[in-house]
Structure I
Amino acid sequence: MPGDLSILMPVFNERATVEAAIEDALTAELPVTGRELIVVDDGSTDGTRELLRSRELPQNVKLVFHERNQGKGAAVRTALQHADCEFAAILDADLEYRAADLAEVLEPLVSGDAKVVFGTRAWTSQSSFSFWYVMGNKAVTLATNVLYNCWISDVMTCHKAMSTELFRSLPLRERGFAIEPEIAARVLRAGERIHEVGVSYRARGREAGKKLTSFDGIRVLRTLVRCRIS
């Protein structure tokens, strides 16, 4: 039987997209009996938090506010603390990912064929931010495969889903974007296999608010090594 889903949505300075992202998360057709959306504003300074506070949202939307910016990882962990459903999945508020793709991600979970599912991106000219962005993603994914003797294709994907119980059991501590490889590393260290399905992706540019930098790549590698030896 399908379970219900907690969608974890970290938000930082996404005034232009957050309303559409919330609508997408609430209306996408998903193979679950119910859903809740947990929006964590991570100290936004562009009017996002004021916008969220001014809107009347459905009862299945929980709003949580960080008084200062702590990073994506901190926002995901906060959202996870408020999750009440059987499954949990991350969905960013920048519209690079579509909530409808969570249907493919959730299918192996609700059918019992997998315990952890990642939605992996197929890089195309219209969906990639830049050559070096794609190469950086491939490099840290290769490092993951080497360090953990696995074979996954996109360690930095946003679409990561599993049971809320398993998600909460992972000893996560990263505050920024390194939460993505940390989730993968902790899942693999726990002896779980990662099931992959394809998802769509539309990268935005710096002018639209892209936040990842080359320094994040270094943090990702550091996190992968830390989790491997700890």
Structure II
Amino acid sequence: MFLNISYLEWLGYSASFIIVVSLLMSSIIKLRWVNLSGAAMFCAYGYSIGSLPVCLSNAAIAVIDIYYLYRIYTGKEYFQVLEIKKGDTYLKRFLSFYKSDIKYYFPDFNFNCCEDENTVSFYILRNMMTAGIFIGKKLEDGSLMVIMDFAVPEYRDFKIGSYIYCENEKYFAHLGYNKFCAETGTLKHQSYLLKMGFILKAETDGKRLYVKPIKNIDIFQA
């Protein structure tokens, strides 16, 4: 049966599959990119079989996806950090709600680590919405070991990471830190750290240590 299907039918089936997959994406930016691919394929399919409604409707969907992707990449967003105090009730609920997701990306995370006095932790607010959480531990050599840098699924587009490790370096420099350290054994997290400017420092027992120097930026500069 499948051997008799033409390449145009395969194009239609593939486009349908990609559209369905896009709707399963929790990240808005991934949804837009995957949906754009499916819509473009459907547009080509509609044009090839001479179906104007299929071609035009999917061309419109592709234009809409492009418009929102443009807004995502060029829109000005407001980021802010909000320090987490000991005994924060919201933190407990946040960690409980995203527990399985956190365990996937940070399998060794200790959910009671925020009670340690050497812990630095804060929420990352994006347009005043809680978009993620950062937890680090002070080390004696002046570095900050990243225990967890977690973004909620809807905001996994690297903007939060760029804000923490690039745009907001002055925040950590002001606190006296000279570098970030992060240890991970997952490939996805390693790829993320490299995109954020970390470099591989050492590897032991299947885990890799990544380091990123913190520039001593004058916090009073404009």
Structure III
Amino acid sequence: MITPYSLSALILAYLFGSIPTAVWIGMAFYGIDVREYGSGNAGATNTFRVLGKKAGIPVMLLDILKGFTATNLAYFIGVTTTGGVNSNSYSNYALALGIAAVMGHLFPVFAGFRGGKGIATLLGMVLAIHFHAALLCVIVFIIVLLIFRYVSLGSILAGFTYLIGVTFIFPSNRSVVIYGMCMCLLILVTHQKNIERLIRGTENKVNLFKKKKPTVIDDKSTAED
């Protein structure tokens, strides 16, 4: 049942997700709006690409924290309104809050609704929902990134790893499994152009340990995050 408390928490979760960490850090410390450079996205990957690891690492960690914090708002509402943290209704509400945060990252009210692709915020969400499956995703992402140096491929495979994890390795309730399916679909939709470039062999590889000079956007189809 929707209550004023639960509705307020959903709005707050969206506002958490809407915090444009890449934009604010870029403007505050470098005088650069990362959306005008590199891939044109307000996400951690583009921050690494444009400003280097000193900016990229804080952006990534803060974006993860957005999803984690927003999802855990369910604890403060759920224990009093949905039967406690072990109930199905609590899990459903936590998922709803996490999704609200991801939507905030994709369409941030504080940055003209021009956000990133939400991978780091998704990671924060899944860490709050199912820590062990999320940890498995991180391991897969790091391995793929180190071997192939494609952030997009790592993100896609990590998403499917989560679905496999909550379905077979760490069996979870139906809501979490359905969410895993929806998350995979979202990742496939937002990475459609990346998938096309991976197939053609033209996808950009990344070097997270090398700082590049900002370059003005010349083709937004190269966007990753």
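Structure data summary
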{"item": "Origin of the value 0.05, where FRET efficiency 1/(1 + (r/R0)^6) of positions 63 and 119 (r between Cβ atoms, R0 = 30 Å, to 0.05) was derived from one of I, II, III", "result": "II"}
{"item": "Relative contact order in percent (Cα under 8 Å, 6 or more apart) - highest-scoring structure of I, II, III", "result": "III"}
{"item": "Which of I, II, III yields 4.2 [distance in nm of label points 7 Å out along Cα→Cβ at positions 71 and 143, calculated]", "result": "II"}
{"item": "Source structure (of I, II, III) for distance in nm of label points 7 Å out along Cα→Cβ at positions 55 and 95, computed value 3.7", "result": "III"}
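Read the figures in this text as sums done on the coordinates, not as results from a lab. Owing to the predicted nature of the structure, the values given are computational and were not obtained by experimental measurement. Cβ atoms are built from the backbone, for glycine too; each structure is taken alone.
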